[in-house]
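Heads up, there are several structures right after this.
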Structure P
Amino acid sequence: MHQVILKIVPAIAAGCTVVLKPSEIAPQSAYILAEILDGTDLPKGVFNLVCGLGETVGDTLINHPDVRMVSFTGSTRTGSRIAHAAAEDFKRFALEMGGKSASVVLPDADLAAAVKGTVNNCLLNSGQTCTALTRLLVPEDRHDEACELAAAAVAKMTPGNPLEETTRLGPLASAQQRDKVMDFIKLGIEEGATLVAGGPDAPQGCDQGYFVQATVFGNVKPDSRIAQEEIFGPVLSIIPYTDEAEAIRIANGTAYGLSGAVWSADQDNAKRVAGKLRTGQVFVNGGAFNPQAPFGGFGHSGLGREFGKWGLEEFLEVRSLQL
């Protein structure tokens, strides 16, 4: 619903009609929204809902000559296909795709607060968020301490039924996604990373449902697959660095650039380092998300921006009148 609202509200505000194709995995919130809009005075035909698979319905919409703009949230692979298809007809498009965001802990930072904040962000929605801080970069002399703190933090993330008050970690969206995440955890072990917490087995007492243990790896190599590829599950990679320059190189050393974080006792120093990260947004010392600020990525994380005036402008074309 969050992703849908970020698209249809600015599109309608800009004067566009909208055809929404929700994810075939979770379309029901879109049905509810359609029912709500049907009960308003919005003119018929301004909002339209079409459901189906991406390779059929999605492709039809992308290639239809009456569609002049495509706004997409999803995988980088699908975003690439959309960009190529849109280019054939010179359609506008905005893509919000994957991420492999780095949380950079500088030597003077409050390590406990940084680790807690990073773990909470990484495990939000069971790791199924494109902005998840899945790489924790720490000074090498504090690596082991960071691992201990991360293990303690994930131990509090009780898995179970999301409707239970005690649950802190729910299931993944599908069996396919669960299996993919478990395969990545096995890969991390094969790559030689240190398994600090979790593992490839289902959490105890969660044999039914698509559950994965909150997993932490230490001594992760920056060029390993678990540090380079988006896992989209509750998996955190802790990467040691020797100095600030190396930390920035590691943080910028993936194809993605959607989010990130910097932690330092010196706010100005944190902002200075944040300015060197090639990513669409940076959380400084746990700063709150600002919905009026532009949201979007660099590189394989996407093109275009959502939120605020920037999200509205994605659905507008600039034109001049010569009088």
Structure Q
Amino acid sequence: MTTAYFFHDDGLKHVNPPGHPEQVARLLAVREALKDKDLDRREAPLGSDDEILRCHPQRYLDRLEKASPAEGWVTLDEDTSMSAGTLRAAKLAVGGSVAAVDLVLSGGARNAFVGCRPPGHHAETETPMGFCLFGNAAIAAKRALDHHGLGRVAVVDFDVHHGNGTQDLLWDEERCLFVSSHQMPLYPGTGAPEETGEYDTVLNVPLEPGTGSRVMRQVYEGTVFPALARFRPELLILSAGFDAHADDPLANLNWTTGDFRWLTGQLCDIADRFCGGRVVSTLEGGYDLDALGDAVAAHVDVLRERGA
């Protein structure tokens, strides 16, 4: 058994305006980084409306369908645009995340990486923002809870930006622990420790600009890992953003590729202890192409080692 890797060529058809950091080249960098690795390669299916509706209302989906352009771009907010291929790509990112959950929970793979775009962790219930349309990780968690009947799912978001969308979508879901480490201050301005969710199942861990390996590891060892152990999840979902890397142009944390390797291994330890090793990782940010490729390769290498 090896790590499953979900992708789809139509992710390349989500084209942002020139100069936008969430560019087609990100997906090409991920694919290049993984091209020679032994992975169970699977084409991501199209996410159904029913899956999207686990987290977003029909009127939101209708609004995006109506806004989808035949050519050029439609601007949803100052950071988020749609081209002709965007909505299909976003539904494929949902479908890949859902299919990964189904495969891992059925025993077809011990873990999975979903290398699709656009990312999802900024998409709120009825608000596309921060390059995101649908809450991929939150939808995957709801699939595990509502379709597969799990009682406890944890989502860990280590993207440099706070996962405000995932937090919004899971705010009142007592069966899911949402953990986000993120630079603060930074976009989108949310993620204070006082934001704990309706059932105290949201854990925000802000990191000061300039935070590097030593402090990051101390925070995870002292705060995040104990919280996960107390929660005892049956599935671990990772919002895998790699923009905390020191080379990333959109933020100011100083993580190294080795930090992503270490963190992935530690989270796999948690999964081994409580989840039978079951991990689903979904791609979020990462905007320096070389750093993104290196960090994704390190992340997936650990998943492969642990999934064998």
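Match the computed value 0.95 of FRET efficiency 1/(1 + (r/R0)^6) of positions 105 and 217 (r between Cβ atoms, R0 = 25 Å, to 0.05) to one of the structures P, Q, and report its label. Present the calculation step by step, with values, prior to reporting the outcome.
Working: P: 0.95; Q: 0.25.
Source structure for this number: P.
Computing Kirkwood radius over Cα pairs in Å gives 21.0 for which of P, Q?
On the way: P: 21.0; Q: 18.7.
Of the structures listed, the value fits P.
When Rg/Rh (Cα atoms, Kirkwood Rh), for residues 33-200 alone is compared over structures P, Q, which one is greatest?
Once Rg/Rh (Cα atoms, Kirkwood Rh), for residues 33-200 alone is tallied for P, Q, the winner is P.
Any read-out appearing in this document is the output of simple, stated calculations on the displayed coordinates, not a laboratory observation. Predicted model, so just to flag it, every value in this text is computed and none were measured. Cβ atoms are built from the backbone, for glycine too; each structure is taken alone.
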